[in-house]
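Peer 1: As structure tokens, here come the structures.
Coordinate-derived values only; no laboratory data. Because the structure is predicted, anything quoted here is derived from the model rather than measured. Cβ atoms are built from the backbone, for glycine too; each structure is taken alone.
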Structure I
Amino acid sequence: MNLGLLKNRNFLFFILGNGISLIGDDFLAVGLSLYVLSLTGSASQFATVLAISMLPTIFLSPITGPIIDRINRKFILILNNMLRGAIMIAAFIYLLFNKANLVEIYIVSFIFGICTSFYQPAAMTVIPSILEEKDLVHGNLMNSIFDQICNVMAPIAAAYVYTFFGLKAICLVDGISFIVMGLIILSIKIKPKQDKNERKIFTSIADGFRLYKDKEVLSISLNAMLTHMLIIPIFSIGFPYLVKTIFKGNDINFGTIQTICTIGTFLTFISVPILNKRFNDLKALNITMYGMLGSISILFALNIIGFFNFITTSTLGMIIYLSIIGFLFYFSFATYGVFYTSFVQKKVMSEYLGRFYALLEMLIAIGGVIGSKLYGFIFDIDFAFYPVLIGCIGMIIKLLLNFMITENKKISVNTESANL
């Protein structure tokens, strides 16, 4: 791991600010999951909150990409963080005197979804604009490690904060984290824009879609969509539902499991350098996906009656079992994410990254909405077999899609012929 990259002030400040912002995000994710489940006891209701937060990304992503590629990205990131911070501080003040209902949570989730549709694509373009291509794998690794350090601390802390102070305190922490991130970005030098041609907005939108005429770009994008449709909901919806509703665990039990799960992501500082030295990005992706498939398969043990009865009556057994699965999955998934991000940043030319990531976020949101509703419904009627089966099938499809990819030259858009 190239620690010399930390001498790059812009890179150092960005990963610090991004990590702080992630702590707030994790607090809100844990707080909302516990609050909605305590309010309804339903996996499908919690899934609806997640789905609503993704809807704006589906409809806005075709235009957010060209906007990000044309406008000062630093301005977008600062405005976005300050706006989200203001929303969370306002929510904190409201909750001091009122109790939130589902409709109000839906509204805030939708507004946050609008902000996210601009923020995520813009943030994903920052590292390629401040690092050389040869440093991207190590840069993404260091960013991932710092993010995961924050993720390790956040879930158990969020569970304690929620248990003793409620959802209002969660909103306060989240709001402060966004404001701090916005202030940090003020001191970072980011290239103001990448699209030098200054073409009309609709032409720029069309250019973004033309990127998907390349089979490799299409394949890696569908791969991401499948991840959020068929894999991630097992953990984002299934784990809180299993802990709180099936095994009758408390908030601290859930926070403990989440923390142990995220410790697995921290170990990418071991896995990424080893794989990067021995394999190219694509082979590393395949290896990590085998790990994800194996970890999900362990959930089939819930169908063994004797084992299920044991972890139902043993809180410690339940925590250990789910923690092992989550640890192995997130270790593989975090390693996968570093190589996935590096491959994309090498594959797509920098002036089109905003459009690519915006459309990628749209596909991820579509997958997330479908997956949230699908798994919310399935977990309410069967939590042990069908969710796990669907997850394993999803991983197999992801592997088959990855076999379609062959490393090639960077992808751009021919502005004369509009062909790749």
Structure II
Amino acid sequence: MSAVLTAAGFPEEQVRHRARNGEAAVFPSLESYGTGLLGAAPAAHYPYDLLERARIVPPVFMPERLKKLIDLAREPLYTDVELDTVIGGFTSRLPLYVSAFGSTRVASRDLGEAAGRQAGRLGIPMVVGENVVPVNGYRASSGSGVSPLLGRIAAYTAAAGEEYGGVVVQQSTEDADAEVWNLVYSDPVSEPLLASGRLAFELKVGQGAKPGLGGLTVLGREAAGRVAEQYATDAVFGADTDAVLRISSPGTFTEEILRQQIRLMRNNFPRVRVWVKLHPGRDVALAAATAWAAGADSVTVDGAEGGTAWAPHAFLGQVGLPLGECLARIGPTGHCLLASGRMWEGGRATKALALGARAVGLGRAALLAVDEDADAGLVRLAESIALELRLLISSLGKYRANALDADDVLLPSGAAFASRTG
């Protein structure tokens, strides 16, 4: 265990436990069997988090289980649940993807590449976050090895098969100035992904941890000087310290600007899939509908619980819609909706899938897992989540992840879901 990363307010030790023990972590410790008494844990104290307060509610009568019984000519088991799905145009072995980590120190080259290798082995998509190129450069300087962006892509491609998963490259305002998508699109490193239809570009409209703000990172003054042409800085930590706040532009969007951006992406990069990432704004349903209507293959909604390497306290606790509220407002659409925000175990993932998400993203959980074990931590974490998904989905009498719907979840009293309220 490297124990480099910490994640205050996130179930860090539980994630590390899964990264060490895999599927066995789904169950209580074997040492407690025969001596320990188990029961329901008290409800988490997140008054606005619908996903934490919702319950998965199996029915008594299960016609889909009967159909599966007839198909199999035996009683179905949880092992019969199929989890493969299509995520933003990519075939994925699981309804999971690795969320974006950008240029921050937390997503260092080693952790970023370790996450890429393991995501490739798992056959799930991986998103490379914003600002990697403006901060670190597109190609490494002589003798310093591979640049972080190309390193993550190469690590993923080397570990992945030819059928499952894909790489998604995110772009912000500063990335656009650096022509990141043009560079990636024309680079030989990307050709295997382009040839197999497994490269996507994601337009970052916002993120959950700081809705309405651009990226924020801390740099030393020398490093800040190197990127002064691309980024503004603010000496919020005082003139007597070396640290300064690096500020990214959040970008400006209206319905028409979003439509035009997506159309330009489709016209300029016809061989890639088009993804859009939204922050949890109060008009998130309209924004998602606008993106899909303009031709986006996938829309990601990052709830207010989403992780980040740096954000003001006021934003972390008081700004943006919780993920469950976002899903409730959007409702079922038939389009590819991805959900991220505090995902680390199968129960929360199952609720998000039932409320309309096609897949869920692992951000902090993925980083903690590879920090715990750079060779297999993320693989074990994903395997533990997959086991829980199979157990929970089968308990609902269903045998595909995309068969879940809002009837499978009991929302807190007073919560409204789009399909139920019209």
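Peer 1: If distance in nm of label points 7 Å out along Cα→Cβ at positions 99 and 211 is calculated from each of I, II, which structure is the one that comes out at 1.5?
Peer 2: Numbers: I: 4.6; II: 1.5.
Attributed to the structure labelled II.
Peer 1: Among the shown structures I, II, from which was the value -10500 of helix-only ellipticity at 222 nm (-39500 (n - 2.57) for each DSSP H run of 4 or more, over all residues; to 500) calculated? Working shown, then result.
Peer 2: Values: I: -25500; II: -10500.
Considering all the candidates, the number was obtained from II.
Peer 1: Also, I was wondering about something else. Who wins on FRET efficiency 1/(1 + (r/R0)^6) of positions 251 and 307 (r between Cβ atoms, R0 = 25 Å, to 0.05) among I, II, i.e. which is largest? All intermediate terms of the calculation are to be shown ahead of the outcome.
Peer 2: On the way: I: 0.50; II: 0.75.
Structure II comes out on top.
Peer 1: Could you figure out which one of I, II the value 39, 20, 18 for semi-axes √(5λ) of the Cα gyration tensor in Å, for residues 187-314 alone was computed from?
Peer 2: Working: I: 39, 20, 18; II: 31, 20, 13.
Derived from I, not from the others.
Peer 1: Let me ask something additional. The value 65, 46, 35 for Cα extents along the principal axes in Å, for residues 19-242 alone was derived from one model only; which of I, II is it?
Peer 2: Details: I: 53, 38, 34; II: 65, 46, 35.
Label of the originating structure: II.
Peer 1: To which of I, II does the computed value 31 (relative contact order in percent (Cα under 8 Å, 6 or more apart)) belong? Numbers along the way, then the final one.
Peer 2: Working: I: 31; II: 25.
This value belongs to structure I.
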